[in-house]
Structures are given as structure tokens and as C-alpha cells.
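Next up, some structures in C-alpha cells.
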Structure I
Amino acid sequence: MGGVSELTGRDPIYDPQELERQLVVRENAGDVGGMTALFEPDAVIELGEGRLVRGTEAIREFFTELQVTGIGPEGRRFKLGEQRPALISGDLALTSTRSIDGDITSEVARRQDDGTWLWIIDRWSVNW
């Protein structure tokens, strides 16, 4: 398993709490490759209503489309919400953020062999 630096040349992320901030920064910069690099190659994103995005290519395609459409009917960009402290157990971490619209995200990150963290599971909203 490679870290972020191998995939993008960016600074590696050694704190799973930093993943969310980097996703927001990279989305706002239009950095689809950088967004995709925050996920393991076999990661899955659950978008709600049974919609799953699985694997690097599908995640890249999703983020490419998101750069055109934005989020929701208003087409907004990501904004950093209120993060809960990461809950870490061994090489796994549960991260969660309450977004500005009230949705709560939950993600599972895994520590890579080089000590960096990447997401393996991302649920965009735990509200139902």
C-alpha cells in the first residue's frame, strides 16, 4: 500500500484527521488527482440512495464530474465543517464531520505501510 506522496508528490498525511481538510482544499483547487489520492485503490464511497463509487478510476471520474456540477442543486463547493476527533484503533481510524448543511459524514481510514493514512470507506451522509 502506497502513501499519498507516492501517488501525487504532495506532503504525506500522517494524521487521519488531516484527510478531510485536504479533501476540501483539493476540491476547491480543482485538484481531482489530489482528491483521488486520498483514497486507497480499492476504496468505496457511498453517496446515498444505494449509489456506490468503487476503485480509483470510478472515484476519479466521480470527482471529475463533481468539479463540473458541484454538490446539490446549487452546485456548491466543499467547505470544511465541524470535525470530530478521529477514533483510532491500531491501523484503522474512524473520522467524521458535520457539514455546513447538517449532514454528517463518516469515513474509515487505514494506516499505510509507510505510516501515512488513506481512506478506504467514505459515507457521505449517515443521516437517513
Structure II
Amino acid sequence: MRQWLVRQQRFAILLLPMYTALIAYLSLGRSYPAPLDSMFTTAGSRIFHFGGYFGLAVLMGWALWGRVSRAPLLALVFAFVYGLSLEGLQHFIPGRGLCELDLLLNFSGAGIGAVCVYGLLGSRQEA
């Protein structure tokens, strides 16, 4: 599994900008297409906060693994700062605002994602 993940690292590098843009769209939007809105209503946005930042940390850690030391830690920090920035920007959107529970869920998802990256790949590429 680990060798396959290393060989497919290009996939994570290509997907990461699109995924971060999707998170920004979902975080900063006020209304969504009907299928997406019904998912929020059914599952609740809390699941998406946790899962979205879990995925962000996994993709970031996977993309950085072998390129920088401590890739899982850097992925956790990036995901948290990105989530904090988006939550802060919500202050300027009517009807939206910073929510501490959302930040906690973002950090929790990113933390577990970073731990998964470390468990699957380790902290750095072995020589």
C-alpha cells in the first residue's frame, strides 16, 4: 500500500488545489445547489467540517511526503490555519460568522488525517 501511495503522489499534488478551492466555496458560500443543500440538511455541516479537513490533511501530507521533513505535522498546521482563515473570512459574509465548534471539528479532522498520513507513510521518505 505504501509503495502504491508513493508512486501515485502526483494524484495528490493535482487534486490538492481543487480540494482547497472546494472547501473555500463551501465555507464562504451563502447558498448552494439543491443536492448539496439537501446533504447539509440531512447530514449536518459538522460532518463536513470534520471530513473536509481530514481529507485536506491527508492530501497535503501525501503531496508533501518525501519533499519536506515532518510532512504530517506541516499538513496539520496548514489545514488548521486554512480553516481558521476561512472561518475568519465568514465574519464579512452576511449571516455567517466564526464558530468555535467548527474550528474544533476542523482541527480534529485535520489531526486524525495527519496521524493517518504518518501511519501510512511515516514522517519522511526512507533512503
**OP:** Work out the source of 34 here, i.e. which of I, II gives that when relative contact order in percent (Cα under 8 Å, 6 or more apart) is computed.
**Re:** II
Original post:
Here FRET efficiency 1/(1 + (r/R0)^6) of positions 30 and 118 (r between Cβ atoms, R0 = 35 Å, to 0.05) has been calculated and equals 0.45, so which of I, II was it run on?
Top reply: II
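Given -25500 as the derived value for helix-only ellipticity at 222 nm (-39500 (n - 2.57) for each DSSP H run of 4 or more, over all residues; to 500), which of the supplied structures I, II does it correspond to? It would help to have the intermediate numbers written out before the result.
Working: I: -7500; II: -25500.
Comparing all candidates, it corresponds to II.
Quick note: the coordinates plus some simple rules give every number you see, no bench work behind them. Keep in mind it's a predicted model, so treat the numbers as computed, not measured. Cβ atoms are built from the backbone, for glycine too; each structure is taken alone.
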